[in-house]
Structure 1
Amino acid sequence: MGLSLLEAQLLINRGISDPSTARSFLSPRLSQLLDPMLLRDMDRAVATILKAVEEQRPITIYGDFDVDGLTATALLVRFFASLDIPASA
């Protein structure tokens, strides 16, 4: 696949050892994502957000302090801001 030894080792460390799975991991497609509505209580979260928007109440976003948590929090704050919905982290 033209990977360096380090890249190959990182994939193996993640349990990815065949080329097909490696290609899928390194070049993901939106169609490969699971439906977020499958997450537990997602329907309740969506209903809560919609109610806050309808009532023009501010939304507080909680995230953890690792890289993906900070990124997700920042993306949500920016998303709501783009819709002129008051949100803060």
Structure 2
Amino acid sequence: MAYPKLRSRITEVQARELVTWISQAGVNVDDPERHPSIRSSDPGDDYLIALAAAHNAALVSGDNHILELVSNIPVYTSVDFLRLIEAET
């Protein structure tokens, strides 16, 4: 929540509420021991790809390095993910 791009869109109170909600609603999982078979052009993103693959999960991201993998892994922009959720409800 410290990124300037986020700080301009969310207040400190909202950030604390979001972190509290995520900690209560989220599920903690161990980091996978295996490297992903699909790699990002940004090696720093590979742990996210491995984590999603290990837990059969999709990624929701605005990161272009991850979004460029959309034809290989389930990855959505936040807008596309919200549309997907709305379509299923």
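Bear in mind that the values in this text are calculations on the coordinates, not laboratory data. What you see is a predicted model; the values in this text were computed from it and never measured. Cβ atoms are built from the backbone, for glycine too; each structure is taken alone.
I have 1.5 for distance in nm of label points 7 Å out along Cα→Cβ at positions 44 and 68, calculated from one of the structures 1, 2. Which structure is it?
2
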Discussion item. When Cα Rg over 2.2 N^0.38 Å is compared over structures 1, 2, which one is greatest?
Written reply: 1
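Just checking, which of 1, 2 has the largest value of mean count of other Cβ atoms within 10 Å over residues 20-27? Please list the in-between numbers first.
Working: 1: 12.1; 2: 8.1.
Ranking 1, 2 on mean count of other Cβ atoms within 10 Å over residues 20-27, first place is 1.
Matching task: -16000 is the computed value of helix-only ellipticity at 222 nm (-39500 (n - 2.57) for each DSSP H run of 4 or more, over all residues; to 500). Pick the structure from 1, 2. Walk me through the intermediate numbers first.
Details: 1: -16000; 2: -13000.
The correct label is 1.
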Fill in: Structures 1, 2, by distance in nm of label points 7 Å out along Cα→Cβ at positions 4 and 28: label with the highest value
2
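Computing distance in nm of label points 7 Å out along Cα→Cβ at positions 12 and 60 for each of 1, 2, which one ends up highest?
On the way: 1: 4.8; 2: 2.7.
Going through 1, 2 one by one, distance in nm of label points 7 Å out along Cα→Cβ at positions 12 and 60 is largest in 1.
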